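Take a look at the structures listed below.
Bear in mind that the values in this text are calculations on the coordinates, not laboratory data. Bear in mind that the values here come from a model prediction, so they are computed numbers and not experimental data. Cβ atoms are built from the backbone, for glycine too; each structure is taken alone.
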Structure I
Amino acid sequence: MTSAHSNPVAAEIDRRIQTGNLDVPMLPEVVHRVIQITSDPDSSAADLVRVIQGDQALAARVMRIANSAAYSPSASIVSLQQAIARLGMLVVRDIAVAASLNARLFNAPGYEQAIQEIWQHAVATALWAKEVARQSRRNVEAAFLCGLLHSVGRPIVIQEMLDVGRQQKLPLTQDIVMAIADELNLEAAALALEKWEMPSLVRNAIVHQESWQDAGAAQDQAMIINAARAFACHTLWGSPDADALKEKEVLADLNLYPDEVDELLEKNDLVKSGMEAMQS
């Protein structure tokens, strides 16, 4: 792998991360409000409805996703109030955030396909994170958000590298850009999540997704992200296969036995259904 410090553009990105000067895209205001409301114990379902209804396009997308097979397989939902009553405020929060965030948040000409694939994997990871949390009898509340944002540092680094490369008139191959995006992902994500005022549990879990033993109170969520990433790769690309999945160290740490992994894999079609609903 190319080291960030051996490439002048990457070294500049690393410097910006360390000094807090990385150019992080602005989150849609509605996402901020939705997260604030669902983090405030004094907020009500009516507050959440009011914010989502203020963005008609978002409200329509939330309703469509809430009515998908992944969320409402048996009966249709006809209002946001009903969606919250049936699914809960936190599930509606997850749907609203996923509906608001997508690859178009980033401006990286020539890398649209790469960023779309990163985002597709993020959505799959988010959906799997909820299933892994349930199966391992961990807290499901933050799982989706952790999975959705676990790789957000990658497109931020890609966007910033292209910008710096243009400024410094330095050539960058796609292989180098993608390798450095992988290398600096967690550091860039940590800065972005802080600027976006994401809950500390979400930030700590994402930063420690490779080193969950050091995640403190976020250890469960960090393990869930790590496991969900592998399940997402299985769903999207068929690798790792079922046998390789069962050998993952993180699944042992989550106390998930081979038969429970098989039970999880039976949710593959449900995850695909959720992905289709969120990306259509």
Structure II
Amino acid sequence: MRLTFENATEKYKASIMRRGFAVQTIINKEAYFIVFGSWLSQRYPECFQDLRAVTCDIINEFVDSLFLKALQPSTIQIYLSNLKVFFSYLYKNDFLSADPTRKIDNIRVPKKEIVYNLHETIMKVLNEMFLNFYKGQNYDLTLRNYFIIRCAYTTGWRASEARNCLVENINWETGEIKIIRKGGKDGYVYLDLETASRMKQWYFSKYPNGKYLFYSSEGKKIGYTGYNRVFLKYFGLPSHRMRASFATYMISNDVGIKDVADLMGHESLSSTMRYAARVKSRIIGIHRAKNPFS
């Protein structure tokens, strides 16, 4: 029996839905598969109609096509990672007799310098927003944005975790919030008590019967674009940079790597170590500029 591309992607989509993947994550994965499927149907239509005919050479040819489009290595690696997980799933579930991606090396991606907002910058923005509450400048919207930024900085959570946060999962007395982590796993983040107290008063006066923590101006659950736009407006950087700011601040204040990894929901310490390396680099720079013999 043939395994068409459409059937295979539907089976994979169902499997990650069962595992609790976030809707946006599933949409992002589908976008990568659409590009691969379009290329495969044009270049190797017989393989599109039966994925069992896909070989390692065909996957490599697709990767080469991405390089020829001048895509960034990091983007190409995302395509390859998604394909590896996809074909691995098909192989492990006996839809394929071999995994065509098993011998393909990952793309070498140059390390990027971590970009984050300085603590002083974040606090200045929050203080200015707080003053604007009393000037009648879009009071409701500014107040919502204030708490979006403040929560992101005090929890270090991802955009998906913030957008999908259910109010029923917030312990307003302790600041503990139960969330769905990347990959569909349960996790916890923590508000400081001042933020929890302020936000509780704001939230239940604005949304007495609300379900989600943050809403758009139209009263719907805030989307990724709307959430990200808040950070672009006030900092000129996307929301994930606030997560980097949280990690960098914690490490700069002597919080242990393992503890920071737990707070951020990192499965691998190597992810957290990137922020530690950034802090170390900054400290070395300060020493070079300010040591007694400089």
Structure III
Amino acid sequence: MKFAINYSTPYLGADPDAMVAFAQHAEERGFESLYLQEHIVLYPGAKYGATDLPTALPYPDPLDSLSFLAAATRRILLGTGVLLLPYHHPVVLAKRLATVDVLAKGRMRLLTVGLGTLPGEAAAVGVDFATRGRRADEAIDVLRLLWAGGEDGVSFHGEFFDFDNICCFPKPVGTPHLPIHIGGSSRAAARRAGRRGDGYFPGGALDDDERHAQLALARSTAAESGRDPNALEYTRWGSITMSTEAVEELAEEGVTRILVATTPGSLDQQLDQMSAFAQRMGLSS
């Protein structure tokens, strides 16, 4: 089992020294990867489920933040959970992601993308909320095309993106394209993971039956698309206080990576929570 740690800037803050200390401690304690989340804007009335989101929650840009943290670490992989893909132009995003990967020496390997759930956020960046699924599908295709393209350039003609003979350098380190994991809580997300994803990361607010159904759907869609369903990584949320028995149960369900988050508190308390988890799970740097 792989173990990842989430740094939630809305609740832990965006102090650069604290973020560096958190990332370095996670690396020292043997966590595989570090995840950051994204919201581009919030607004009065924006909700997470039934809960109003405070408009002053700090969401620094996750890719800029990961690039910053890459300079302070050596081994830990970098991830997003999730990056709101429809709200980024994929030509610009391809360059940004490859740049982070190059600067991190090949560690930008857990890009997880989602559609976003806030209509006002889509409107703020000029995206039709109803089309964000189709935009995301095209964006994934564009990202991979640009990363794999050579000096002669590549072309794309789609519903949302259109270009001829363009080149995008630098390339990701040692791979034709960066892995793209699909996040979401819907069966459409599961199908997207099967058709286009390197992994699936379902949301936390699902019951066990729905989670199992979505994983089966992702795998069956992969097989129908001529892809290896067993190659699809499966990431799930866990708890910083979870037991080894709970980890074993998730492993039996096919989970390959567990993402946990510290509870709010002082920086020392957060680091202690990570240390206790790492010791319980037998992690080592």
Completion exercise
Across I, II, III, mean count of other Cβ atoms within 10 Å over residues 104-111 reaches its greatest value in structure III
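With Cα extents along the principal axes in Å derived from the coordinates and found to be 56, 46, 34, which of I, II, III does the value describe?
Values: I: 56, 46, 34; II: 66, 63, 32; III: 52, 43, 41.
Source structure: I.
Who wins on FRET efficiency 1/(1 + (r/R0)^6) of positions 8 and 168 (r between Cβ atoms, R0 = 30 Å, to 0.05) among I, II, III, i.e. which is largest?
Working: I: 1.00; II: 0.20; III: 0.45.
Top value of FRET efficiency 1/(1 + (r/R0)^6) of positions 8 and 168 (r between Cβ atoms, R0 = 30 Å, to 0.05), among I, II, III, belongs to structure I.
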